[in-house]
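The data blocks that follow each hold one structure.
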Structure I
Amino acid sequence: MSTDRSASSAPLPPVTDVPPGVVDAVAWVHVRDGRLLNVRSAGKDALYLPGGKREPGESDVEVLVREVREELAVRLRPETARLFAVVDADAHGYPDGTRVRLLCYTAEHEGEPTPSAEIRELAWVDGAAAERCAPAGRRVLEVLRERGLLG
C-alpha cells in the first residue's frame, strides 16, 4: 500500500512514534532512462532503494542526505527533496510480520552514484526485473509504472 503525496509536498517532520514491528526508513527514488536505481548491500540477497533508517532526531531529509552520501558518494540537494510516496510493505530480511514504512523522496543530486560503504552492487531496474527487489521496492516500481515514469 502507498499513500500518494504530491511531488511538491513538503518533507514530513521527524517520526517520533513508530509502532513495534514497524521499520521506519527513508529512501531516494531516482529514475534515469525509465529505470529505478537500486542497491544491494553486502550479505543481502535483494535489491533495495538507496536510503536507510533514521538516527534519533533526524528529519526525513537529513536521513536521506546522510544515507545516500554514505551508500553512493552522491550529494543530494536537500532543498529539492520532494515526497514521492509512503510505502507500507513486508520488511525483507526481518521476522515474519515485520513491516517497513518507507518514506520515498525524489531529490536532485551532484555526482555519479558509485557503490560505497556496504553497497556491493548498483542496479537500474525496470518492471521486468522487479523480482530482484525487496517488497517495498516492488511497490515503488508499481507506483512509477502507474505514473508513466518507467520505460
Structure II
Amino acid sequence: MLALGGDQQAREKSAEALLDQALRQDPRHVPSLLTRAELRIRLHDYAGALADNDTAIGIRGQTPTLSMMRCMLRERLGAAAPTACYETVVRLSERDSRPCREDLNCVVAALMADAPDAQAYRDHFLAMPRTGADQAVADGLLRGFSRERYLHSVLP
C-alpha cells in the first residue's frame, strides 16, 4: 500500500473538508459526492466512499459505473464476493449499452460475478480490433484476469 506524504494527505483532508462544506449546502450535488468518494478511496476510507456512492445512486439511479463501484467497495470492505451485485452490473450494462462482450466494464463485471459466459465475453472483447494503447489496456486487464489484483488496483 502506498502511503501518502504528510503534505499530500493534508491537502486531501483539506479538499475533503471543502467537499463536506459544499455538500452541506447541496447534499444532492452528485459531482461533489463522486469527487468526495474518489478522495475517500485515496484515503482508504472505503466505508465513506461507499456511503457517497450509495447516495449518488439514490439520486441518479443505478448505472453500470456506480453499481460496479458499489460492488467493489462492498467487497473491499470484506463482504464475501458479491456475485449477485456484479450480476446486476451485467444486466444494467446490457440494458444501457452495447452487448456485454463489447463493453469492458461489463466484461469485468461478468468475470467478477463468475458468470457462465464471462470467459467467452473476455475472449470476444480481446479479439475486437482497437488501437495499440487500447489493446494494451485490454490485454493488461483481461489476460490472466485476477479478481484480487483487479480489486486492489482500483481500490488500493
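The value 2.6 for distance in nm of label points 7 Å out along Cα→Cβ at positions 88 and 120 was derived from one model only; which of I, II is it?
This figure was derived from II.
Given a value of 2, 10, 20, 24, 24, 15, 5, 1 for P(r) over Cα pairs in 5 Å bins from 0, in percent, calculated from one of I, II, which structure does it belong to?
On the way: I: 2, 10, 20, 24, 24, 15, 5, 1; II: 2, 9, 17, 18, 18, 15, 12, 7, 3, 0.
Computed on structure I.
Where does the value 16 come from, among I, II, when relative contact order in percent (Cα under 8 Å, 6 or more apart) is the thing being computed?
On the way: I: 32; II: 16.
Source structure for this number: II.
Given a value of 2.5 for distance in nm of label points 7 Å out along Cα→Cβ at positions 48 and 80, calculated from one of I, II, which structure does it belong to?
I
Match the computed value -23000 of helix-only ellipticity at 222 nm (-39500 (n - 2.57) for each DSSP H run of 4 or more, over all residues; to 500) to one of the structures I, II, and report its label.
On the way: I: -5000; II: -23000.
Comparing all candidates, it corresponds to II.
Upon calculation of distance in nm of label points 7 Å out along Cα→Cβ at positions 24 and 56 from the atomic coordinates, which of the structures I, II produces 1.2? Provide the component values of the computation, followed by the final result.
Values: I: 1.2; II: 2.3.
Working through the options, I get structure I.
We did not get these values from a lab; they are worked out from the coordinates using the rules stated. What you are looking at is a predicted structure, and each value in this text was computed from that prediction instead of being measured. Cβ atoms are built from the backbone, for glycine too; each structure is taken alone.
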